[in-house]
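*Asks:* Read through the structures below before going on.
Since every read-out is calculated from the coordinates, none of them should be taken as a lab result. Because the structure is a prediction, the values reported are computed rather than measured. Cβ atoms are built from the backbone, for glycine too; each structure is taken alone.
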Structure I
């Protein structure tokens, strides 16, 4: 597995080894030993999630203030613009947003540690998005960060107005968001 550093040291893109031939391909989507070696510490995933969305859907920026979730995310069909925002007040990269394209062709994944808000915009007709989490979904602790907060400087590759949930459309900006220590 190839590890690609981002502008935020704890946030890494992972490029798995993919073995292709005339029959198709094979790859390990998760190997605990290789993953922990890539990120530098032990981790346990407790939940797998799958979302399917159509072009123009923007999901996020989501996080949990308690039971913070680390996420290993990937796209198995389609393409998304994936964004993570460091919300750890004690971090030197607090408030920094990092973005990358994830798609089914490249098979790249991204590790988003606990303490980050996360979201994505669907760029293809449809996208299937899979992610593993390090803690369980806790609706009472779920929060959203305003996706287009000017303070974050995220350059979403929009074509028109994104399709948002009500909670994402009404989310607070970073200056009023509930944050991590």
Structure II
């Protein structure tokens, strides 16, 4: 796969931990309302579907709000967290398994002025260093839920690879179940 190309659906037809690791360093490109924002993915978490107590698909739960989680690999699943923040995930593995990767943070590379307008008066290090901050920076909302990533205004492109030695793997954060599972991938260049 050549650098800069939009990731193909086949990239997401793997386990969530594999996809999560390989998304580190990939480039998010948002073209919403005529404004372009880009950034390198620096933090993600893998959620394993029906066998993961922290997943929205735990025990096969299925309802209108999590329907995007059951779409085909490479589709967006965007949900409202705590009634406040939109969180963006990319579905992994075959459709119907409820496995996904939560995008937690990015390092902005273009459109900083747009991100600052969207995020308000915050320190530059806080522009997109959390899942809710990331979606605001990109301009994402529930409108992007259940949409194939490749056909959406927010795509993921292959970036320069990040060596394993620069990626930390830790337990996920902000959850109350399966808190010790090492499924959070972080890169701090």
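*Asks:* Ranked on mean count of other Cβ atoms within 10 Å over residues 13-20, which label among I, II comes first with the largest value? Write down the numbers at each step before the final one.
*Replies:* Values: I: 13.8; II: 20.0.
For this comparison of mean count of other Cβ atoms within 10 Å over residues 13-20, the top structure is II.
*Asks:* Consider the structures I, II: one of them gives 110 for volume of the Cα convex hull per residue in Å³ as calculated from the coordinates. Say which.
*Replies:* Details: I: 119; II: 110.
That value comes from structure II.
*Asks:* Have a look at I, II and say which one yields -1500 for helix-only ellipticity at 222 nm (-39500 (n - 2.57) for each DSSP H run of 4 or more, over all residues; to 500), as calculated. Before the final figure, lay out each step's value.
*Replies:* Working: I: -1500; II: -3500.
This value belongs to structure I.
*Asks:* Here's a follow-up. Among I, II, considering only FRET efficiency 1/(1 + (r/R0)^6) of positions 37 and 117 (r between Cβ atoms, R0 = 25 Å, to 0.05), which has the greatest calculated value? All intermediate terms of the calculation are to be shown ahead of the outcome.
*Replies:* Values: I: 0.40; II: 1.00.
Structure II comes out on top.
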